[in-house]
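Every read-out reported here was derived from the displayed coordinates using simple, explicitly stated rules and does not represent laboratory data. Keep in mind it's a predicted model, so treat the numbers as computed, not measured. Cβ atoms are built from the backbone, for glycine too; each structure is taken alone.
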Structure P
Amino acid sequence: MFETLIQGLLLGGLYALFALGLSIMFGVMRLTNIAQGDFIVLAAFVAVALAAQLGSGIGLTLLLLLPAGFLIGHQLQTHLLNRTMGKDPLPSLVVTFGLSIVIQNALQEVFSADPRSLDSGGLNTASFALGDMSIGVLPLLIFAAAVACTVGLQWLFARTALGRSFRAVSDDPEIAELMGLKSWRVYAMATGIAFALIALAGWFQVLRTTVAPTDGPMLLLFAFEAVIIGGMGSFWGTFIGAMVLGLTQQIGFTIDPGWGLWLGHMVFLAVLVVRPQGLFPKTRG
C-alpha cells in the first residue's frame, strides 16, 4: 500500500503540470481552454522535432521550448483570445474547441497518426531503491517540477506586482482599467505563463511515454478533473486535486488494471455532487 501511495503521488505530479496552465487561465480570465490537452501534445511533438533537427540533448530542447511556449501563448491571447473575452464564456469555448480540432488534424497531417517519444538517454528507465520498492527518477523529477511550479505561481500571484495585476483584472477588469491597467496586456502575460507550463508538461509527457496526435482530449480530461477536484483558480487546490486523482487512479490500477481511470472518474463525479466548488475554491494567492 505504501508503494501504491508513492506511485499515486508521483502520477499526481504529472497531472498537476497538465492542470496548472488551465488553472491560471481560468483564475485570471475565467477562460476554460478546451485545447489544453492538444497544446500539451503539440509541445510534445515540437520537442521531438527540435531534438531531431538540432541533434541536441533534451536539456537544450527544453530551453528552446519554454520561451517558445510563452511567446505562442502571449501572441495567441493578444491576437485571438482577447477578442472572445467578456461575460459570455461561449465564444472562448468555441474558439478553443476549434483550435483543438485544428491542432489534432495538423499533427496527423505533419507527423501521421503514429505515436512518438523523445529519447531521454535512459532517464525514463532510471530508478533507485527505497527500502523494498523502486522509484523512478523521471517521475520524481516531474513531481519536483510540479511542486516548484505550484510554489512559484503562488509566490508570483501573492508577492509581486504582476501577481497583483493578475488578481485585479480577475476580480474586476473595469475597475482595474480605471486604475491604469491594460487588461489585454495582463491577459496576454497570464496566457504566456500558462503556455510555458504547457510546454513543460508536454516535454515531460513525451519523455515519460509515447504521445499520439489524438491524445489531447484524454490529457484535457485529467487536467480538468484535477482543477475541478481542487477548486477552479486555486494553485494549491489544483495541486492537491491532482494528487487525489493520481492516488485514486493508482489504487484502482492496483485493485484491477481496468479500474484505474474509472475510479478516478468516480471520485471526480463524487466531488461534483458533494462539493461542486472543489476542495479549495480560492482564486487569490
Structure Q
Amino acid sequence: MGTAWLAAYVAPELDPEEVRARIIGRLAAFVAELSHWEPVSLLSRFNALPAGEWMALPADFAAVIAAGLDMAALSNGAFDPTIGRVVDLLGFGPSGLQAPPSPEALTAARTNSGYQRLAFDRQARRLRQPGGLSLDFSGIAKGHAVDMLGDFLTALGARDWLVEIGGELKGSGMRPDADPWWVDCEDPPGATLPPLRIALHGLAIATSGDYRRGSHTIDPRSGAPAANDIHSVSVIHAKAMLADAWATTLTVLGVDAGLALAAKHGIAARIVAAAEEHLTPAFLAMLTD
C-alpha cells in the first residue's frame, strides 16, 4: 500500500518474531487482493475483466466493496470506489502523472466510472464488471487493513494492542501501564489549535488531509481534486474502515455539507478548514463523556 505499518501488543507468551512473520504474511495476502498498485492483484484483474463478466470475491474484497458501495449511496457519490481511471489520469495511480490528461480522456474515464454501474451480489460475494470500470480502494482499504490486523492479533491471543497503517490507528484493551492507548490528533501546519488526545479503547481514528501530498482527494462528482478549504478531517469510529471512508467523504463534501451529513449519521468528526476547527455533535459528546 506504499506505506508503513506498526503493531504494538501485550502478550508475553507470544514470540515477537513469529508474530511479525505472520503479520507480514497476512498483509501480503491483503495486498495481493486489494492493491491498486500491484498489476497482478485481484483488484487489478477485476479492472481488466471484459464487460459482463462476474468475479467471485474473497472475504476482504467483499467487505471493502460492500462498505464502499454503501458509502457511495449514502453520500450521493461524494465517495465512489469506481474512479480508478480518473485517479490514474490525474497522476495519483501507480504510474504517476505521465502527461496532463486531455479533457476527452477525463470525460471518457468519468463516463466509465460510477458506482451505479456495478452489480454486486452480496450473498454470493460476486461482482460484475460492466466494462471499462476501474476500482480504486485508496479511500477505504487502509482502514480495513487496520481492522483486519487488529482481528488477526486478537486471534493470536493478544487482546491488548494498537495497530497503525499509514496514519490510520485502532486500539483495543490497555497498555502495560494500565493506561489506554493514547494518540494525539495531528494538526495541519500553521493551525494553532487546542491539543487533542484520544484514548483508542475499542476505537479507531482516520485522518484525511492535504498537507502531506497536496490535494490528492478526488471529488468523484467532478473528476478533479476536491475544491474546498479543508486541510484535514479526522473521524473516530469503532471500525477503522468506516473511519477511513468517512474521512475521505467529508473531505470531498466540504465544511457545511460534511458537518451536516456527519451529524445526520452520528459520526464523530473533526474538520479543520482555514485554520478553524469544527467538531460534530458526536465528537463533542465524546469530549464531555
Here FRET efficiency 1/(1 + (r/R0)^6) of positions 101 and 253 (r between Cβ atoms, R0 = 30 Å, to 0.05) has been calculated and equals 0.45, so which of P, Q was it run on? P
Rank structures P, Q by relative contact order in percent (Cα under 8 Å, 6 or more apart) and report only the one at the top, that is, the highest. P
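For which of the structures P, Q does the calculation of FRET efficiency 1/(1 + (r/R0)^6) of positions 93 and 189 (r between Cβ atoms, R0 = 25 Å, to 0.05) return 0.40?
Q
If helix-only ellipticity at 222 nm (-39500 (n - 2.57) for each DSSP H run of 4 or more, over all residues; to 500) comes out at -11000 when worked out from the coordinates, which of P, Q was used?
On the way: P: -25000; Q: -11000.
Here the read-out was taken from Q.
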Check the numbers for FRET efficiency 1/(1 + (r/R0)^6) of positions 85 and 277 (r between Cβ atoms, R0 = 25 Å, to 0.05) across P, Q and tell me which is largest. P
